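A.B. asks: Next up: some structures, all given as structure tokens.
Each value in this text was obtained by applying a stated rule to the coordinates, not by laboratory testing. Computed from a prediction, not measured in an experiment: that's the story for all the values here. Cβ atoms are built from the backbone, for glycine too; each structure is taken alone.
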Structure P
Amino acid sequence: MSAMSFLSNIAETQELHSIKELRSRYYKTNYRKAKAVITEYANKINVKVKKIDDVYKEIFIQGSNYHIIVSIVQVSPIETCIDLKVEQYGLVGLNRPFKKIVEFYAYLNKELDFKGIGLHP
């Protein structure tokens, strides 16, 4: 991980990210179940789910000094992709957005049936 990514206050996952931990994750689940587990995680870490957009399948989660945008893409009836964007408020991130993504995915891997990383490039 470079110094710039360590200092950055934004971290985002994508299909072909150069950092393996920041690649899109796929689960054997549907949108409804994924949304329930994500809101459950938000309640567990004591942050507010500010908006759930069922049309675009995005969830906006607000913490005290950061926010998370969760994008859910249902690839097939039993395969769902979850991408995250974390923005830390302040000048320097000090790797906190990256750590929040890793923690979020660890919880999802435990609660949902994990299928793989970056499966559809």
Structure Q
Amino acid sequence: MKYILRIEEAAMFALCLFGLYLLEAQWWWYLLLIIGPDISMIVYTAGNVAGAAAYNFFHHKAVAVVIFILGMHLEYHLLVLTGIVMFGHSSMDRMFGYGLKFDRGFKYTHLGIIGKKQRT
């Protein structure tokens, strides 16, 4: 089942790449897609609770969808691209097994413990 979910996440990531292409986004938007939301991990220096909250905000697909819809409604291109980047990055992370974080520590996610061998 996890294999099927990873394929689904890969498809959503590809859709976001295609969206950036259709919107003729500049090259650096693709770079933001890969690393942008991970800047939120810096907040882990303030502790696990704050780190998990910041990480989860910037990696939550519902937040990305709200930003995207708001950008479409306001016809504000920057918000549309930001929503695509956040959604695509979250899909990429989940494709590799990185999920939303619990406040016990960075390696504890809704997809399981990072680094622990799991059945696929």
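A.B. asks: Thinking only about FRET efficiency 1/(1 + (r/R0)^6) of positions 55 and 95 (r between Cβ atoms, R0 = 25 Å, to 0.05), which of P, Q has the largest value?
C.D. replies: The maximum falls on structure Q.
A.B. asks: Looking at structures P, Q, which one was helix-only ellipticity at 222 nm (-39500 (n - 2.57) for each DSSP H run of 4 or more, over all residues; to 500) calculated from, given that it came out as -9000? Please list the in-between numbers first.
C.D. replies: Values: P: -9000; Q: -20500.
Of the options listed, only P reproduces it.
A.B. asks: So if we calculate relative contact order in percent (Cα under 8 Å, 6 or more apart) for every structure here (P, Q), which label has the highest result? Walk me through the numbers on the way to the answer.
C.D. replies: On the way: P: 38; Q: 30.
Once relative contact order in percent (Cα under 8 Å, 6 or more apart) is worked out for each structure, P has the highest.
A.B. asks: Comparing mean projected area of the Cα convex hull in nm² across structures P, Q, which is largest? List each step's numbers first, then the result.
C.D. replies: Working: P: 7.1; Q: 7.6.
Going through P, Q one by one, mean projected area of the Cα convex hull in nm² peaks for structure Q.
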